[in-house]
Structure I
Amino acid sequence: MSRNLFFLVSFLFSVYFIVFSIVVKIVPIPLELVGILLALVSLYLGGDSFLDNAREFGNRRRISSKSIGAYLLSLGAVIDEFSVIFVASFHRYGEISFGTLQGSNIITMVVFLAVLPLVFLGSYRKFFRDGVILLVASTLLEVLSLVYPVVPWYIGIIMALLFLVYMYTGRGEAPPIEEEYVHMEYSPVSMIVALVLLGLASEAIVNYTNGVSVDFNIPPFISGFIVTGVAGSLPEIIMFYLGIRKQDQDITLGIVAGSTLYKATLIMGVTMLFGIVDLRAGAWSIYLMILLSGVFLLFTLIKMKRVMAIIPVAATALFFAAYLLF
C-alpha cells in the first residue's frame with residue numbers, strides 16, 4: 001500500500017473509531033460488527049507500517065533487532081491494554097483492570113510459546129535475561145497478592161523500577177551496521193500515524209467486545225480476562241505474525257518478551273500509582289503466569305525443536321485440570 005493511500009485509510013478508519021467508540025459509547029450491533037472488522041484491518045495495516053518503519057528507525061541508529069522488538073514494537077502493541085487497564089483502575093474497577101492485564105498476557109504467552117518452536121528453531125539464549133525478569137515480576141505479583149488485599153500505591157514504584165532495570169541491563173546490544181546494508185524508505189510521519197491508528201483501533205475493539213460482558217452479565221474479573229483480555233491481545237498477536245512473516249527471529253521474540261514485560265511491570269506499576277488493582281480477584285492467573293514464565297525461561301536454556309510446541313499448551317491444560325480438581 002502506498003503512503004498516501006495508507007494515510008487516507010488511516011484517517012477514515014480513525015474518524016470511525018473516534019465517533020463510534022470514544023464519542024458515542026453505546027452503538028447498535030451492526031455498527032459494532034463493522035467496527036470490529038475495521039479494527040482488525042487497522043491493526044494489520046498499522047502494525048505492518050509501524051514494524052517496517054521501526055525496523056528502519058532502529059537500523060539507522062544501530063539498535064539491535066531484539067531491542068527494536070522489545071522496546072519499540074512492544075510499545076505499539078500494548079497501547080490498548082494500557083488505556084483500558086489505567087481507566088478501569090482509575091475508576092476503581094480493580095478486578096477489571098487486573099483481569100484485562102492477565103488475560104492479555106496469558107493468551108498471548110500461550111500463543112507465542114506454542115508457535116515459536118514451529119517457526120524458529122535453534123537457540124533463544126540471548127533472551128535469558130528477559131525470561132528471568134519476567135519470572136521475577138510474576139513471582140513478585142504472587143507475593144503481593146498474598147500480603148495485600150488491595151496493593152498500596154507505592155508498590156507501583158517498585159514495579160516501574162523493575163522495568164527500568166530491564167531496559168538498563170539490555171543496553172549496548174546493538175551490532176555494527178555492515179557496509180553493504182541498504183537503507184529502506186523511512187517516514188517518521190508514517191510511524192506516528194501507524195501508532196495512532198493502532199491505539200484507536202485497539203481501544204475500539206476493546207470497547208466493542210466489552211459490551212458483550214455487560215449484555216451477558218459476566219463477572220468483572222472474567223469480563224476483563226476473557227473479553228477485553230482477548231481483544232487486547234490481538235495487537236501483539238498481529239505484530240508477532242508480522243515478525244514471523246518477515247523472518248526476523250530477534251524482533252519476533254523481542255515482541256514476546258517486551259510486550260509481556262511492559263504489562264507486568266511498567267503498566268502494572270503506573271496503574272498501581274494512580275488507581276486500584278485487585279490481585280486477589282484472579283490469584284490463580286498469577287500462578288499460571290509464573291508457570292508460563294518458567295516455560296519461556298526454559299526455552300532460552302535449550303536448543304529449540306518443533307516438538308516443544310506442545311509444552312506450553314500441555315502445561316496450561318494440566319494447570320487448569322489441577323485447579324478444577326483441587
Structure II
Amino acid sequence: MSIEKSKKVNKEIYKKIYAEIKKYNTIYLVRHIGPDPDAVASQIALKDSILETFPTKKVYAVGSSVSKFKYIGKLDKVNNFDYNKSLVITLDVPNMSRVDGLDLNNFKNIIKIDHHPFVEKFNDLEYIDEEACSTCEMLVDLINNTKLKMTSHIAKTLFIGIISDSNRFLFNPCTDRVLFKVADLVKKYKLNMQSIYEEIYSRPMSEVRLMGYIASNLKVTKNKFAYIILENDIVSSFNADASSASNMVNEFNNIEDFIVWMFVSKDQKNDLFKINLRSRGPIINELATKYNGGGHKFSSGARVKTKEELNDIIYDLDQLCYEYLKEKNKN
C-alpha cells in the first residue's frame with residue numbers, strides 16, 4: 001500500500017472512530033493485563049480528550065491500577081457495566097485474552113486501537129498500525145485528524161507513552177514521523193522534557209541496588225539467552241516490588257553477551273509467573289503467544305502457571321537463540 005493510500009485509509013478510520021465516540025454516552029477504555037506506561041497513558045489521554053470534547057459523556061479508564069504509574073493518571077473502578085448501550089475502546093492489546101478489566105464477549109460495540117502485530121479480530125472497526133512506536137503515537141494522529149481536543153496535559157500524557165514504549169526512541173519501529181510528532185507536541189504545548197523524563201526514569205536507590213543484584217545473577221547460556229527468576233523474598237529484601245523488578249528488563253538492552261533476555265516474577269495474587277521478554281534479533285512474540293502472552297517481534301510478555309511451563313519456555317527460548325545464531329553464522 002502506498003503512503004498516500006495509507007494516509008487516506010487512516011483518515012477514513014479517524015472519521016469512523018470519532019463518529020462512534022460521538023454516538024455513545026458511556027465509553028469504557030481498556031488495555032492489556034500487566035500494563036506498561038503506553039497502555040495506561042493511552043487510556044488516560046483518550047479519556048481526557050473525549051471529556052474535553054464531550055463534557056457530559058461518562059468515560060471510564062478500566063483495569064488494575066499500578067502504583068508505579070500513578071503519576072500518569074487515575075484509573076476508574078467500575079462495578080456495573082452498561083453492556084448494550086455503551087462503547088468499548090481497546091488500547092494497546094491485540095488479543096481478547098489479554099484485555100484487563102472486562103470481558104469483551106459481553107459487549108457488541110467495540111473499537112480496537114493497537115500497534116501490535118494482528119492476532120485476532122475484535123469487531124469491524126479496528127485501527128492497527130504496526131509501524132507506530134506506541135499506541136500513544138496513534139492517538140496523536142487520531143486527535144490531530146478529528147475534532148477531539150488536545151490540551152497541554154493530554155499532550156504530556158501522550159508524550160510519556162511515546163517516550164516509554166520507544167525507550168527514548170531506541171526501539172524499532174522508530175521513524176522520522178514520530179520525531180516530528182513529538183517535536184510538534186513539545187513546541188505547541190510547551191512541554192518540559194526534563195521534568196517529564198524525571199517522572200518516567202527517576203527511581204529509588206533500592207531499585208538501583210536490585211538492578212545490581214539482577215546483573216550479578218543473570219544466567220546466560222552459550223546460545224546467548226539470559227534469564228533470571230526473581231523470587232518475591234529477594235525482591236522484597238531490596239524494598240522493591242515485583243512489578244518494578246519485571247519492568248527493569250528494558251535496562252539491559254545494550255549488553256553484548258546476550259541477544260534474548262527474560263525476567264520472571266511471581267504474581268502472588270493470580271498465582272502465576274509473569275514473564276517479560278526482550279530481543280535484539282530473534283522474533284519472540286510468536287513464542288510468547290504459545291505461553292499465554294504476545295506482543296511485538298522484539299518486546300513481548302507471557303504468563304505461565306507452573307514451574308514445568310517455566311522450564312519449557314526457558315528451553316524454547318534457548319533453542320530459538322540457537323537457531324537464530326546458526327542461521328546468522330550460515331549467512
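What to note about this one:
- Computing helix-only ellipticity at 222 nm (-39500 (n - 2.57) for each DSSP H run of 4 or more, over all residues; to 500) across structures I, II gives -13000 for structure II.
- Structure with the greatest value (metric relative contact order in percent (Cα under 8 Å, 6 or more apart), set I, II): I
- Given 0.45 for FRET efficiency 1/(1 + (r/R0)^6) of positions 131 and 251 (r between Cβ atoms, R0 = 25 Å, to 0.05), calculated: source structure among I, II: II
- When mean count of other Cβ atoms within 10 Å over residues 195-202 is computed for each of I, II, the largest belongs to: I
- Structure with the greatest value (metric distance in nm of label points 7 Å out along Cα→Cβ at positions 155 and 291, set I, II): II
Since every read-out is calculated from the coordinates, none of them should be taken as a lab result. Just so we're clear, the structure is a prediction, and the values are computed from it rather than from any experiment. Cβ atoms are built from the backbone, for glycine too; each structure is taken alone.
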